[in-house]
Structures are given as C-alpha cells and as structure tokens.
Structure P
Amino acid sequence: MVSPRTQAALTAALAQGVRVLLVTGRRPPAARMVADQIAPDLPMVLNNGGLLIENGAIIRRRPLSRVLACEAIRVGKDCAADPVVHSGANGEGRLLVESGAPGHTLRAYYIDSSNPAISAFDGLEAAIVEDPVQVMFGGPIEAMDELLPRLVAALGEAVNIERTIYPKLGMSLIDVMAAGVAKGESVRFFEERWGLGPQGTLAIGDNWNDRSMLEAAGLGFVMGNADPAMHRLGLPVLPTNEDDGAAVAIEKYVLQK
C-alpha cells in the first residue's frame with residue numbers, strides 16, 4: 001500500500017501537472033487496489049507491459065501466443081515447477097493453474113488465499129483457449145535458477161523472460177511474456193504518447209523486472225530494499241519503502257525542481 005508521505009508527494013506532483021504512471025508486474029485487479037489510492041483512473045502498465053491502461057480503458061494488449069505459453073508450461077513441468085497462467089486480455093485478471101496439491105510457494109499462495117480469480121484444471125494446456133497475458137512461475141531461488149536457462153533455451157527470442165528476486169524470502173518469480181514486452185518499452189510508449197522524452201522521466205523500481213525502465217528513464221532510482229545486487233547497477237539508491245524512499249525522490253527531483 002502507499003504510505004501517507006508518498007501519497008502526499010504524488011498528490012502534490014499531480015496537482016502540478018506531472019504525469020504519474022503506475023508500472024507493475026501485477027495483474028489488473030491487484031494493481032487497481034494500489035492505483036485507486038493514488039488517483040482515479042491512474043494510467044497503468046500491467047503484467048510488465050502486457051496490458052496498458054489509460055483513463056480506465058485498455059489501450060494496448062500484447063498477449064503471449066497460446067503455442068508459446070504451452071511450451072513454457074511444458075518446460076516448467078519438466079522442472080517440477082507449477083505454472084500460473086495469467087488470462088483475460090480485457091483486464092479480467094483470471095489465473096489458471098493445474099489441479100492437484102500445490103507444489104511451490106507461489107501456487108500455494110494463490111490457492112491458500114482462496115482467490116476467486118483462480119481456476120484449477122486437469123491438463124492446464126487444454127484449458128488455455130485464448131492467448132494469455134503471461135505465464136508465471138515462482139518458488140525457491142535455487143529452483144528458479146534451474147528453470148530459467150531451460151526456458152531461455154526452449155523459447156529463445158520468441159519471448160521476453162523477466163525475473164524478480166526476493167533474497168530475504170528466499171523466493172524468486174519468473175514471468176514469460178511475448179517478445180518485446182517489458183516495462184522499459186512500455187514507458188517509452190507513454191513518453192511518445194504524451195509528448196515526453198527520457199529527460200523528462202523519473203522512474204523508481206525495486207527489482208530486476210524494473211531494470212529496463214530504470215535504464216530508459218532520464219532519472220532512474222533503485223529502492224533501498226531492492227536485491228542488494230541491484231545496488232551495483234550504478235544507479236542512485238533511495239531509502240527503503242519503510243523510510244519512504246519513493247517520496248524522497250519525488251520531493252527532491254520533482255516537487256523542488
């Protein structure tokens with residue numbers, strides 16, 4: 001959730017006419033809970049760029065082909081990694097999984113939370129009747145370290161694979177999306193749409209799926225609570241979420257300027 005200090009900084013920036021864009025790997029329902037805290041109809045980049053929303057409407061969809069999704073699922077199953085398929089190109093945020101006992105922390109999380117958006121099937125591939133938004137895997141870092149090169153070898157340049165790492169939790173996520181889908185590319189899309197350039201863009205991120213966005217922005221900042229390896233990218237490091245790092249950047253580089 002958005003802290004009071006960060007909310008105040010964002011509200012002040014919006015009042016000055018600054019464009020605020022929520023860029024996330026989350027699916028639409030989860031992202032809206034955060035966006036609605038900030039402002040009505042906040043523009044959003046969702047699923048790492050699979051869906052783009054402005055004024056409450058989807059303005060671009062870049063789904064993953066069903067064929068590639070099924071191949072990713074096959075590779076994941078060969079590594080004993082349970083896939084979670086993000087379905088619903090109209091922003092429904094549906095999640096499809098294989099029936100059976102949860103095999104790793106990500107799938108267990110969704111099932112244990114009794115998420116009404118999740119549906120389980122015997123034979124997940126047959127349940128995919130449309131091109132999904134993405135295929136996601138998650139679990140212990142070591143297991144994802146084994147899965148990642150196998151996905152790259154099987155799918156190559158036909159897809160973009162993004163990874164997020166949570167060292168304190170010992171957990172990692174892998175997102176498989178259509179080729180070219182990325183946060184950095186999506187930010188450039190909005191820059192062109194709004195008549196901006198990189199020099200007018202400030203980006204803040206806390207994980208590896210943010211890297212393309214941070215390096216594309218005129219000012220890119222890494223949160224203090226990010227994977228420590230990200231601190232060696234050569235980008236400025238902010239305080240942590242608990243210390244309102246995002247607000248610090250907005251106050252200093254947007255509001256004061």
Structure Q
Amino acid sequence: MSPSWFGSRVIELETCASTNDEAARLARAGAQHGTIVIARAQTAGRGREGRPWASPPDTGLYFSAILRPALPLALVPPLTLAIGIGACDAVRAHGAAAVLKWPNDLLIHTRKLGGVLVEAHSQGARLESVIVGIGINLAPLPPEHGDVAETAISLAEAAAPRPVDREAFIASLLTHVGTWIDRYVAAGLPLVIPAWHERMAKGLAARATVDGAAMTGTVAGLDADGSLLLRDDAGAVHRVRSGDVQVVR
C-alpha cells in the first residue's frame with residue numbers, strides 16, 4: 001500500500017506538453033505535497049539535459065509528482081537514486097528484470113525501459129518544490145519511432161507473456177516510489193546506496209566525462225555521496241559527479 005501522502009491527489013490528462021511542466025505549474029499555484037499528474041500522451045516530453053522523450057498516446061506511462069520534502073536544496077539530486085530504486089522494484093514486481101544505470105535510467109539488459117527526471121524549484125537557497133518525472137515504456141513504440149527501437153524496450157516485451165495492467169502498474173509504482181522517497185528523507189544515502197548496489201546493472205561498460213576528458217570503464221558502483229565510480233582498464237577508479245553516462249555496447 002502506498003504512503004497516504006503520495007498520490008493523495010491524482011490529475012489525469014489526455015495530453016499535455018510535459019507532465020513535469022504541468023506539475024511545476026500546479027506547484028507554483030500551491031498544489032499539495034504528493035499531487036500526481038499522469039498523461040496519456042505528451043507533445044514535448046523530455047529527459048535529462050532536455051533530450052526529447054517519445055510520448056505517443058498509450059504506449060508509455062508519463063507521470064510527474066509534486067514533492068515538498070523537508071530537505072536542503074543540496075540533498076535533492078541524490079533523491080533521483082531513491083526514486084530509481086522504487087521504480088525498479090515496481091517493474092520487477094510486474095515480471096520484468098529491470099536494473100539501474102546511474103543516475104536515472106531503468107534498463108533491461110542494456111536497453112532502456114524508462115527514466116527519472118528530478119527538477120528542483122527554489123527561492124534562493126530555500127527549496128519550494130521538487131518535480132519528479134517518471135517515464136516508463138509500457139508498449140512498443142509505433143513504427144515512426146523506429147529510430148530508437150534498438151536502444152529501447154517496453155514493459156510488455158520485457159514481462160511477456162504477462163500482460164501489462166496499466167492501472168495495477170501505476171498503483172505499484174506509487175507504493176514503491178513513495179516508500180523509497182520516505183526512506184531517503186528519513187535516513188539519507190546510507191540507506192539508499194546499498195539498495196542501489198543490489199539493483200545496479202552489473203559489469204556495465206560505460207563512457208563518461210571525468211575532469212573534462214572522455215573515458216570508458218566499467219561501472220563499479222556508487223561513492224558515499226552518490227557519485228558514480230568508474231573503473232578504467234588500468235584498474236584506477238574515477239568519480240563521475242555529473243553529466244551523461246552512455247552504455248558501451
């Protein structure tokens with residue numbers, strides 16, 4: 001059962017530009033902690049660093065939540081890790097063997113099933129709200145989106161032959177994500193990091209930028225502050241604090 005505050009108000013839309021933008025608008029208007037926005041389609045969905053997120057009708061879950069957590073602004077970014085754990089658990093409960101890629105992706109093997117986008121809104125150093133976007137591919141993309149077919153996978157494909165029950169999956173997502181948000185706010189990264197390690201993609205080769213230089217290595221887990229640890233061919237371990245991490249196939 002989901003925490004009573006998470007999903008206490010659910011706003012369902014046929015379509016919108018972006019559920020994160022809609023949630024941010026509602027947050028500015030005073031919407032309560034735990035308000036959820038779900039759309040059947042987005043016309044301008046986005047992921048990290050503004051990348052477009054294909055959002056045709058009824059092929060994915062396009063979901064955003066308004067949070068007003070008791071956290072300092074500096075502790076908002078690692079919240080992504082906790083939310084990823086919750087989303088991963090919801091996918092696994094639906095029969096698909098999801099794993100996590102730092103900082104915000106859900107993978108099936110090396111193909112992307114979904115992602116998390118956390119956006120903080122503040123006044124100076126004071127946190128006003130956090131908008132949490134979660135996108136999950138529920139069904140295969142239509143043919144016109146074939147350019148991403150090699151890198152994406154849907155829950156219907158990953159959990160086959162089990163059918164995808166959209167409403168049941170949303171309820172599971174609320175339960176697991178809400179629980180992990182509560183855990184992070186209460187206990188911080190010391191609780192989150194071992195749980196993330198249990199669900200991380202093992203032996204993943206990845207490319208990242210470290211101190212301004214591109215490097216390729218094997219994902220070795222997380223540092224104590226939530227940074228990614230990447231081990232190069234010589235065995236040296238490097239910290240990746242921000243930026244994009246690409247899977248090397």
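Just so you know, all these numbers are worked out from the coordinates, no wet-lab data involved. As the structure is a computational prediction, the values presented were derived from the model and not from experiment. Cβ atoms are built from the backbone, for glycine too; each structure is taken alone.
Percent of Cα pairs over 20 Å apart, for residues 6-85 alone was computed and gave 46; which structure, P, Q, did it come from? Present the calculation step by step, with values, prior to reporting the outcome.
Working: P: 46; Q: 36.
Answer for the origin of the read-out: P.
Looking at distance in nm of label points 7 Å out along Cα→Cβ at positions 30 and 238, point out which structure of P, Q has the largest value.
Working: P: 2.0; Q: 5.0.
Answer by largest value of distance in nm of label points 7 Å out along Cα→Cβ at positions 30 and 238: Q.
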Which of P, Q leads on FRET efficiency 1/(1 + (r/R0)^6) of positions 142 and 206 (r between Cβ atoms, R0 = 35 Å, to 0.05), largest value: P
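Given that semi-axes √(5λ) of the Cα gyration tensor in Å, derived from a single structure, equals 31, 20, 17, which label among P, Q identifies that structure?
Clearly, the read-out refers to P.
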Structure with the greatest value (metric distance in nm of label points 7 Å out along Cα→Cβ at positions 78 and 150, set P, Q): Q
